[in-house]
Structure 1
């Protein structure tokens with residue numbers, strides 16, 4: 001593991017600040033879902049829970 005210096009901590013903090021600014025900007029934007037996304041969302045909301053496949057069943061199928 002590389003030694004930690006004040007300079008590396010400072011660089012890491014600056015990078016975190018940049019990332020946070022990006023995230024805040026992305027959250028603040030007013031996005032509109034596409035028609036296809038709205039359609040899929042509506043279909044998902046109208047699907048009864050009984051039709052969903054459980055996580056355990058998925059794991060049984062794919063993690064053999």
Structure 2
């Protein structure tokens with residue numbers, strides 16, 4: 001399952017953030033699936049709060065927008 005979210009950086013550039021549900025890694029005793037966020041190019045993104053993401057490689061923050 002995946003969903004596409006949109007966000008903008010401070011310069012106004014629009015980014016697609018892919019949200020997907022990922023199964024727990026093998027050996028995980030809790031076995032809970034979790035949400036993973038990436039940019040279109042596969043760069044990892046961390047969700048800070050309901051309106052903000054952080055691009056892991058650069059530390060830059062981007063803000064969620066609606067279509």
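Each of 1, 2 could give distance in nm of label points 7 Å out along Cα→Cβ at positions 19 and 43, but the derived value 2.0 comes from 2. Calculating mean count of other Cβ atoms within 10 Å over residues 3-10 for structures 1, 2 picks out 2 as the one with the greatest value. 1.03 is what came out when Rg/Rh (Cα atoms, Kirkwood Rh) was calculated for one structure; which of 1, 2 is it? Going label by label, the one that fits is 2. A value of 0 for helix-only ellipticity at 222 nm (-39500 (n - 2.57) for each DSSP H run of 4 or more, over all residues; to 500), calculated from one of 1, 2, originates in structure 2.
Any read-out appearing in this document is the output of simple, stated calculations on the displayed coordinates, not a laboratory observation. Only a predicted model underlies this, so the values are computations on that prediction, with no experimental measurement involved. Cβ atoms are built from the backbone, for glycine too; each structure is taken alone.
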